1. Name the one structure among P, Q, R that helix-only ellipticity at 222 nm (-39500 (n - 2.57) for each DSSP H run of 4 or more, over all residues; to 500) of -24500 was derived from.
2. Which of P, Q, R yields 73 for percent of Cα pairs over 17 Å apart, as computed?
3. Please state which of the structures P, Q, R yields 66 when percent of Cα pairs over 14 Å apart, for residues 14-53 alone is computed from it.
Structure P
Amino acid sequence: MRLKRLVLKNYTTWFRHSHATILVASKKKIPVKTIAERLGNTPKMIYEVYGHNYDELERESVEAFEQALNS
């Protein structure tokens, strides 16, 4: 029974993390406040845990801006 609970907890954690990562990386630019509310967290926590995804989005936005200037 303990093993079953542990496995379920791991799957729940995985799905929750995947859900948040997909929302953060979404090209629809979902506000952090909305993501935090869906997960029952604070925007600060979302930035702390998923901040690496925002770093990648920042790089992509800089590249898109540079391409627009060079067009």
Structure Q
Amino acid sequence: MYICVLWAIWGLIKIIRFVTAIHKDITEKLPHINSALYKEVKKILETNKKERHIRGGMATKHKYELMQKKN
């Protein structure tokens, strides 16, 4: 049981490191490589940042709706 949990945590850490590396590449390296593309990507990242709390709230609402249906 504990080994499964540890493997799950280890996998999650690998995913987080991968996403962090991608974000770092986009925000730090892309402006020097292709500034026009960076400006487009930056707009998308900013929109995502502004909307993520809404998506989180919707996910929580959905979770509790599913829990209510099971009961």
Structure R
Amino acid sequence: MAGGIRAAWLAAIQGERMKRLGTILLYVVGALACAYLALFAYRMLTAPRLEPGDPIKIFRNPDAPKYS
């Protein structure tokens, strides 16, 4: 009988550990999502404005080989 009580107690402890791990993982995923949204908003607010007809600026190394 004592073995059954011990097994139930160990299962309860393991269940608590799994619940704690799940909570920690949920917080980590949420923090990553918030960081991604913050970086996205920063990028959208600080990006240069493109107007129709503006030339596209492509910077090229002058020493690069010409393939055409």
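Bear in mind that the values in this text are calculations on the coordinates, not laboratory data. From a predicted model like this one, the values you see are computed outputs, not experimental measurements.
1. Details: P: -29000; Q: -31000; R: -24500.
That value comes from structure R.
2. Details: P: 53; Q: 67; R: 73.
Label of the originating structure: R.
3. Numbers: P: 35; Q: 54; R: 66.
Going through each structure in turn, the value belongs to R.
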